[in-house]
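In structure tokens below, several structures.
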Structure I
Amino acid sequence: MEKQKLYIIHGAGNDSIGLVEKITSSIAGVKGNIVDMRQDVMHGLFTVFAVVDLQNALIGVDEFKKLVNKIADNTNLQLTFEKYVPVPRNPDFSTILLVLLGNDMPGIIAAISKNLSDYAINIESSQMVAREGIFLMELMVDISRSTIPVENLKNLLKDEMSKLSIHTMFQLTDVFNNKKRIIIFDMTSSFITRKDMTEIIHLSQIDGEKFYGSYPPGDIRKSLTHAASLIENLPVDVIRDIVSTIEVSEQTMELVQTLKRMGYRIAVITSAFSFFTEHLKQKLNIDYAFGCGIEIHDDIKTVGDELDMEFFTPGRKEKIISRLITEEFVEEEDVTIIQSDLRAAEFETPGIAIRFSMKTMLDHLNQHIISKDNLSGLLGSFGIPVK
């Protein structure tokens, strides 16, 4: 290390294909040696941090600085070049991985960073994503100077984060490899947004008070039985036409992809009918989707009105969670459950934002392919509507 001539190149700019190649090829062309590099893309913003050894470079420092400026001009990046004096790492360095997951709200990062700072715990690296009302953050922290034992730290952070409805998980070994975890989206309310629901009811001239009165949120069995009675004998093809129009938001897809990349298995438990949950599972490319089974007459390709009574069995949800823990070989502490917030104005189904085509529904109604009652039943098929 004493013979090295170390310098830092760091900067940011709009992302485009080939940026890493343009930076590294230029440095390699003058025999500069990259000894450390971090690069990321966030919301289309490219960031880079590289430590370069110029000990055996073909050009001097001043010429290399001009090269960095040339790279910046060619890539439209804002790059800085400066001398780097490495600080020796603490020989007692000891890391653990913290994972924070739950409903998003202001102040979560500030709260965790303050708690860690208060007990002399250093954040070595972190990454987080907040999409569609869901917050997920991973922090690699050095506990070698911690003023409290690890067990006390775990209990403290769990208590503090639980006040913010955040589930805290700890990985004490093999911290550079994400262990398998499960996130369960527990959805009772409708996957159709309140705004869209209100507009569909208005445009179809459905009696709103009567409609919502037929779907009491506290009585799932009554709600789903009512929905099933209204879509009985409806052709399966009609339902498929409507279900196939759902579009998933980019943020939802980004969240799902990030969760899968970080080692999560993803499940949805919902009050929607199974013909919707199966389509949603495929659309999101998630691992599990549990809805309420409904009778399908295979011979005449229509929907019946009989429901899977096991859906209403007490303790069903707990059995599903237990099954997932067993099948995926994880511990109970590695399971995070995200629940619907019926008080929320925007995120009734946090983490999963989808849109249905109102045009398709209303076209089917206007062309007398479905009746108002059928439409009312379909609206109840995608989860319990909440006024």
Structure II
Amino acid sequence: MAEVRFEAIRKTFGHVTAVDDVDLHVAEAEFVVLLGPSGCGKTTLLRCLAGLERVDSGRIFIGERDATDLPPRRRRISMVFQSYAVFPHMTVRENIAFGLRRQKQSDAVIKERVESVSGLLGITELLARYPAQISGGQRQRVAVARAIAIRSDVLLMDEPLSNLDALLRMQMRAELKALLHDLGTTTIYVTHDQTEALSMGDRIAVMNQGRIVQVDTPLAVYEHPSDKFVGDFVGTPPMNFLAARVETNGTGPTVRVGGGTFAIEQSDGLANRDLLLGIRAEAITVEAEPADGLIKAGVVVVEPLGSHNLITARAGGDLVKISVPNHVSPEPGDDIWLRFRLGQIRWLDRESGKVLADSSRSGV
């Protein structure tokens, strides 16, 4: 195991900046997920760490070693790719043993390691088979077994589950998380799937346009996004954003949004400016009758999702997603009234999308 440090990493391809001044510290035995849309730079950053791309500037440290200019074979890393990348002409046993033979380990060590990791991943009965004789999920387990068998300092995983079907992907998420926790391996995992990121990582580094825009625990990234991009990208459905304005009068600050107004306790720095009100779908409750502090909305569609229903409604000029119990099922065209949980509102600048205040942290 080893810690990893990226210091001011920059990587360009011609006129395109893929990674732009990235700093990140991954602690020993930590599981960090690089999350972002396609083209945001997350795979390029991983390839720079692996030595598959040379950085234009900045330094990469693995443990105490400056690995910036080391060839891949000397970085003591292992990698699992999006494609299984198992050797079709080798048996499962030979695939798992490949890296160990490159390390010139003894036959006894190879036998012990292969049997140990195949047992951990539940593929012992497949050791004599060839990749063409096993399923996609089993091939991915072989790729993971090959990577962890060499006991590298750092394990890199580049969207390793994206080729699996939804049910198998969910199963493998749980298996991988438990396995890597037990092994205590320093892991950096790349994905565009925010469900994977939220469910697996100790921390998430959200990337956009080559930069890391937020690094925090999964719950903190979900509940306290640093800007509109993070709120939009993380969560299903995405965070709601409504045009809002805070007004002050003799009775206290009032928020005006499309569909109505409601009072808040404080308005420090928010009054008389154009804002975005950010709120999650589960932080909104639905009432059937109007009352003070409720926002009127018209139902557009109701999506039954088994354990709950997802309502899309229009409040003024904004569409709002609301997660409600499955017995709450208004009809399209119905009027409903929304109550926002004040402690879960995020206030953002309308132009920049940056968070100005977080009700649960600031008391606003």
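Any read-out appearing in this document is the output of simple, stated calculations on the displayed coordinates, not a laboratory observation. Note that the structure is predicted; figures quoted are calculated from it, not measured. Cβ atoms are built from the backbone, for glycine too; each structure is taken alone.
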With distance in nm of label points 7 Å out along Cα→Cβ at positions 171 and 275 derived as 4.8, matching label from I, II
II
Structure responsible for 2.0, with distance in nm of label points 7 Å out along Cα→Cβ at positions 115 and 339 calculated and labels I, II on offer:
I
Comparing I, II on mean count of other Cβ atoms within 10 Å over residues 27-34, the highest sits with II
A value of 18 was computed for relative contact order in percent (Cα under 8 Å, 6 or more apart); which of I, II is the source structure?
I
helix-only ellipticity at 222 nm (-39500 (n - 2.57) for each DSSP H run of 4 or more, over all residues; to 500), calculated, reads -7000; among I, II the input was structure II
The value 6.3 for distance in nm of label points 7 Å out along Cα→Cβ at positions 67 and 227 was derived from one model only; which of I, II is it?
I
Can you rank I, II by percent of Cα pairs over 39 Å apart and just name the one with the largest value?
I
Tell me which of I, II gives 22.4, 74 when you compute Rg and Dmax of the Cα atoms in Å, for residues 43-202 alone.
I
